[in-house]
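There are structures below to look over.
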Structure P
């Protein structure tokens with residue numbers, strides 16, 4: 001007689017294991033540990049047994065379906081037990097050659113001698129931004145579109161520096177896999193990261209450019225109640241309008257506070273050229289206050305995690321969110337667009353002065369790139385006037401409305 005659900009539920013273990021037969025080779029093995037579905041079958045002249053699951057996780061109806069699936073394989077001259085073993089081995093091989101497995105192998109070798117903090121940061125980025133997207137994929141099947149998906153997901157949250165670092169990690173993993181013969185090539189090599197991130201910056205770095213709104217922003221920054229270092233970073237973002245990465249990586253050795261000058265080495269600049277930032281009296285005052293807090297260490301804007309690390313790339317954006325400015329309205333990078341627009345359309349400074357201070361590629365009438373000291377005196381006046389103008393906006397002084405040129 002075939003089994004029934006009531007009969008299965010009533011079955012109790014005894015001192016010895018016993019079987020309850022169903023139909024077509026299916027039976028339930030009952031022992032002290034539980035109730036197990038088994039299929040008895042013959043293949044190649046040998047008697048064999050196939051495990052089909054544990055009751056009640058696999059109910060009677062599902063056990064019968066699995067039995068019928070196995071019998072169809074036998075009818076096609078396929079041993080279901082051997083097929084299961086081969087599938088298991090194949091899955092294990094795929095897991096061993098997944099992107100995550102190879103990435104961890106690369107990491108263990110490449111970062112063996114690195115500081116614990118560096119190892120932790122690197123693996124955290126991989127675990128948060130890479131493995132959830134492509135970690136389970138066989139590394140041989142990872143294409144440039146998959147890598148691009150990883151990078152664009154990171155860029156969507158305005159974490160450009162993280163996107164660059166992760167892109168570097170992924171490329172190194174793929175090159176390591178290439179050296180082991182696991183991939184045909186490093187597919188990340190075909191991706192123009194600079195073009196992708198520049199396109200995203202153009203589309204997504206929101207900025208306030210209306211003077212009245214800027215005044216409200218400056219008052220909001222003054223009311224910030226978070227970390228003092230973050231407060232100073234917000235103020236310096238507005239006063240210096242350097243790129244967020246250049247601000248975060250600022251070192252005290254780059255500053256001449258008596259001479260009111262910040263000299264950024266080319267190695268930190270997007271255009272790879274040394275850059276001079278004239279400092280307004282307001283900027284110098286902020287830096288002198290901050291020097292009492294971080295001046296004995298390397299970085300001006302330290303991470304809250306420790307003095308040896310720079311401020312997180314998300315800190316300023318998070319502070320803006322905390323002040324009530326969503327990413328569609330204002331970003332850390334948006335301070336640059338804010339300054340560029342108002343210096344040109346309200347304060348009427350020459351565009352080449354502005355572009356040079358933004359560290360954009362500017363050429364003289366003969367087509368040659370300006371050196372870092374070009375128009376320095378004029379730029380120093382511009383930076384002071386910009387700081388004074390921000391103070392006026394913050395105080396709620398009457399401002400000239402912004403009228404965009406036709």
Structure Q
């Protein structure tokens with residue numbers, strides 16, 4: 001790990017960069033894989049092992065990135081007063097919410113009419129930052145209690161529904177609402193419990209202070225990570241609480257295992273967060289001493305995550321537009337009125353999974369030099385305040 005005086009901690013950037021790269025695989029699959037228009041790749045009744053694993057591994061991306069955003073907020077706070085950090089988090093959160101509904105939404109759809117305003121990961125990161133901007137004024141123990149209680153108890157709300165209620169959907173329910181005759185509001189990332197994931201990361205950011213030695217941090221994170229995974233297995237086996245969709249027995253063991261290992265993401269259930277954040281703790285515990293070219297490759301993306309995020313969406317969508325033109329669907333078919341996999345006129349478009357992986361690799365290789373140059377620019381222009389918002 002870098003010295004305590006460094007402004008960056010490489011193991012955090014490494015994990016952040018790794019999940020950003022994996023995230024691009026999922027988004028490439030959305031726009032390129034033929035079966036994306038017919039069935040959920042995590043549905044044991046229809047999927048293949050390869051398609052399932054391609055989707056399943058990306059479950060780790062959003063919760064880990066949200067958690068690490070909280071860690072980064074704490075580390076940033078070491079150079080700011082609490083009021084300065086609070087103000088920055090609130091302003092950056094509002095900025096991200098605005099960008100989600102404009103720049104990011106356009107990247108998803110290429111639709112100048114914005115017929116499907118969509119609240120997904122950048123939106124909920126923004127909301128979480130605004131909430132964290134208030135929470136940091138509380139004692140650290142109170143932040144931990146708030147985070148754990150919300151994560152552990154929010155599944156009690158799974159059976160609470162209010163038809164047509166926008167506020168409730170934004171709070172705790174994945175939903176898709178009509179707006180007028182041709183438009184819809186898509187709520188993909190309700191704010192509960194995502195706000196608690198970021199605040200939990202803020203609490204654990206303190207473990208990178210000087211008072212915590214690396215060996216003790218490793219031991220603590222390993223215990224937490226293993227404990228979370230064992231708790232996931234125990235609660236999932238009981239199959240009563242912790243996820244709105246119980247796992248079921250299928251005709252084959254592999255299908256049953258697929259069901260068992262696929263907790264709910266929208267919103268992320270207790271079991272989903274135990275599985276994904278448990279893995280994050282284990283990775284952070286054991287990666288601090290990792291070095292080499294491969295590490296530097298992923299760290300590059302982890303140092304400029306938002307820049308990478310915006311570019312990868314536009315690049316994947318442009319490639320999908322070219323592929324649609326090449327296969328006879330026409331580039332205009334990728335100007336989308338709704339989420340890509342819901343566009344029925346695109347059924348029949350798409351490619352085998354190996355093509356998805358090929359396009360994904362091409363996307364990463366194109367973006368790497370751009371991210372590297374932007375990272376160098378940020379590092380050499382720290383006096384430019386606006387770079388902290390990108």
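Read the figures in this text as sums done on the coordinates, not as results from a lab. Quick caveat, the model's predicted, so the values are computed rather than measured. Cβ atoms are built from the backbone, for glycine too; each structure is taken alone.
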Distance in nm of label points 7 Å out along Cα→Cβ at positions 61 and 317 - structure with the largest value, from P, Q: P
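Can you spot which of P, Q the value -19500 was calculated from, given it is helix-only ellipticity at 222 nm (-39500 (n - 2.57) for each DSSP H run of 4 or more, over all residues; to 500)? Numbers along the way, then the final one.
Values: P: -15000; Q: -19500.
The structure behind it is Q.
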Label whose coordinates, when Cα extents along the principal axes in Å, for residues 29-212 alone is calculated, return 53, 40, 33 (choices P, Q): Q
Among P, Q, structure where FRET efficiency 1/(1 + (r/R0)^6) of positions 285 and 373 (r between Cβ atoms, R0 = 35 Å, to 0.05) as derived comes to 0.60: Q
Which of P, Q leads on relative contact order in percent (Cα under 8 Å, 6 or more apart), largest value: Q
Computed 4, 17, 20, 16, 13, 9, 7, 8, 5, 1, 0 for P(r) over Cα pairs in 10 Å bins from 0, in percent - originating structure among P, Q: P
